[in-house]
Structure I
Amino acid sequence: MPKRRNRLIGKFPSPDKGVDFPLIIGTLAILAFGLVMVLTAGSVRSFNTTQNSFFYVLQQLKWAILGGGIAFLMTRIPYKFWRRFAGIGIGVSVILLIAVHFTSAGVVRMGSARWLQIGPVNVQPSEIAKLALILFLAHILDRYPVKKFRDLLIPGGFIIAILGLVYKQPDLGTTMVLAATAAAMLWETELPTGWFLLAIPTSSVALYYLIHRTAYQWNRILVWMDPWKYANDLGYQITNAQIAFGTGGIFGVGLGQSLQKYGFLPETYTDMIFAIIGEELGFFGTLCLIGLFIFFYARGFYIAKKCPDRFGRLIAFGITTSLAVQTGINLGVVTGVIPVTGVTLPLVSYGGSSLVITLAEIGILMNISRYASVNTDVKGIIRGVRSVSQ
């Protein structure tokens, strides 16, 4: 390693092995699947707005290449190096989230202030906050184990600040992802079960109060309970998603043959892309994608389990949980299992900030795999999936 790099990164143990191959395969498979679906799901909107049917997929490819480069860099940097920036990262995230609301750089789209305009680039601070919160909690919970309730004051204060600023955008979906990730990481530190039993009803009451007092969010609950009653207005999106799944049937109408993308279903290439997958590739295609996600997340949790230290284990667990929860929320929304809330499908939906940050997180997870005692043969992979399920 060059001396300059040694001075920057410091002295850390050398990894025992290469990057986990099954994790790479899972990532590339889902990413390739996503690029194909962005091409077909966004082709009509892309042509109508830019006269180029390939505009969105080319943009997504650029972000994929950028994110892939960052992911490769992350695989080369020891994960313990990021402990040094845990405090800085959470502080910068809070500042960026505040800037969204109180500076002219904040960009409002469709009633939500979720982006910052930095030169020619739009940045979504809530995506940065996901990774920053994971690194911060991993550092705090590893170095200062929570043994008494007062030990939660510092991490709890930052968690509440991040959740409050993201919810204010408003972005209930990302707020739920952040809250679930933080809770899972606290659970991983083996906090008393009673604390969680107390927190669940308390947070549920608070969430109900916030949703009930916000008209558009309460309307989403009403639509979720009976979407076809509001099919012509509030329930238009979810009912058209259901039409897409019904039209697709078992094997779909064929790749590129969707009718819903012709102005019927909103957000076909972002939040609702899974409905287009169901229409074009059918039940079989959706099962294939879900299978890839299950394989990917099982591998992530297996790597977390095999990590030799708690800091790395918490990072791997936090990253995998965050992406898994986000996936679950998106699939639940599109299929009508849970009320509508806007989160993207990791590695599949169109979006620069989301894709780049997701690939950066996966790069860190891959670096952790270089230090973990994982099996990369077929039998080892099967044992890994079984160990996670147990």
Structure II
Amino acid sequence: MKLLQDILVIDFSQFLSGPSASLRLADMGAQVIKIERPGIGDICRELYVSDVVIEGESTIFHAINRNKQSYAADLKNADDLEKIKQLIARADVVMHNFRPGVMERIGLDYATVKSLNPTVVYAEINGYGETGDWAALPGQDLLLQSVSGLTWLSNNSDAGPTPMGVAVVDILAGTHVAQGILAALYGRAVHGEGAWVQVSMLESILDFQFEVLTCFYNDGQQLPQRGAVNSAHAYIAAPYGIYTTNDGYIALAMTNIPALATLLQCPPLLQYSNSEDWFSKRDEIKQVLANHLLTQPTAMWLQILEQADVWCAPVFNYDALVQQEGYRLLEMELTVHTSSGLAVKTTRCPIRVDGQILTSAKGAPALGEHNAEIDHQFGLNEALVPAT
């Protein structure tokens, strides 16, 4: 299903944030042309998050750039830049994630691009916005997690700041810019006008924390206080957290403490009948509960709690997860093939439309793999022939 069929995206972005957005557009059927530097390409080709190498490049590059075309162009070369401008003149979307000022120096800022293509949707991601002392800082995921306050929400109170183990800021910024692009494309279809879509990574990760920031704003700016025992959310009362059993782990969400005491046959919990104590005394409650849950296996606790419709779950690692029927039924695994025929297993687009999965078997491109094809499709070589 090609929801965005005939939509042309010219993508200058690198690493994760921008490419995650263009990946989603490609999954929906857009033609995404990835503009890369000759000989080097997207730096993400060498951004290794493990020691796994696919065709001499990183797994993350192959995961986030599948279903795209690669066009190698030196933007400092007049002929290459002219070709890119010819592509831009035909594009529906132009996007990048460079620091403020870079596209202006290249000569492909919004005003210039709009003069080439008045109805274009121009989208950009930066780290901290366009003004102020922070504007020139590197928009890197761990750094944004750190300055945004996010790292103070996880782990127990006696632990230091703890980052999330995924590139959450990158992917959220990519999600937000993709939303903006889709809204702008709709607006263009209705009103015939393009748009300039801007997202900063800092704004994205602050929006991600809207729940806890709203508490901070409206609670006399009291800082969040992480629990000392099994902490999983700085603002949620006991029993919320992950607990050790005698053979593994179990996750418990919000529930009534006396009811939980009865279900688990844990009399010491019955003394906490006042719901106000479930937050103010959450460490006491969690410690009692933690000691009790150590006495039996996970499966036994799950059977008791699930029958009573208490929100709980086992805690899986990846190896255990992929063996579960619930995981297999989702069909999240996608096998794509590079132009050399190498099969790469990754995850698919999570969106279904009319019951259909949005999928493609096209793997990530080699650097400059599609130059000749794109030159022919858009007549780029002919555009450079001087008039006689």
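Since every read-out is calculated from the coordinates, none of them should be taken as a lab result. Just so we're clear, the structure is a prediction, and the values are computed from it rather than from any experiment. Cβ atoms are built from the backbone, for glycine too; each structure is taken alone.
As an exercise: Rg and Dmax of the Cα atoms in Å, calculated from one structure in I, II, equals 21.0, 67. Which structure is it?
I
Assign the value 17.2, calculated as Kirkwood radius over Cα pairs in Å, for residues 201-360 alone, to the correct structure from I, II.
Checking each candidate, the match is I.
So Cα extents along the principal axes in Å, for residues 25-72 alone, computed for just one structure, reads 32, 24, 14; which one of I, II is that? Could the numbers behind the result be given before it?
Details: I: 35, 18, 8; II: 32, 24, 14.
Corresponding structure: II.
Thinking of I, II, which structure, once mean projected area of the Cα convex hull in nm², for residues 97-144 alone is computed, gives back 3.7?
It was calculated from structure II.
-22500 is what came out when helix-only ellipticity at 222 nm (-39500 (n - 2.57) for each DSSP H run of 4 or more, over all residues; to 500) was calculated for one structure; which of I, II is it? Please report the intermediate quantities before stating the final value.
Details: I: -22500; II: -10500.
Answer by label: I.
Tell me which structure, out of I, II, gives 27 once relative contact order in percent (Cα under 8 Å, 6 or more apart) is calculated.
Comparing all candidates, it corresponds to I.
Starting from the value 18.0: which structure in I, II was mean count of other Cβ atoms within 10 Å over residues 17-24 calculated from?
It must be structure I, since only it matches.
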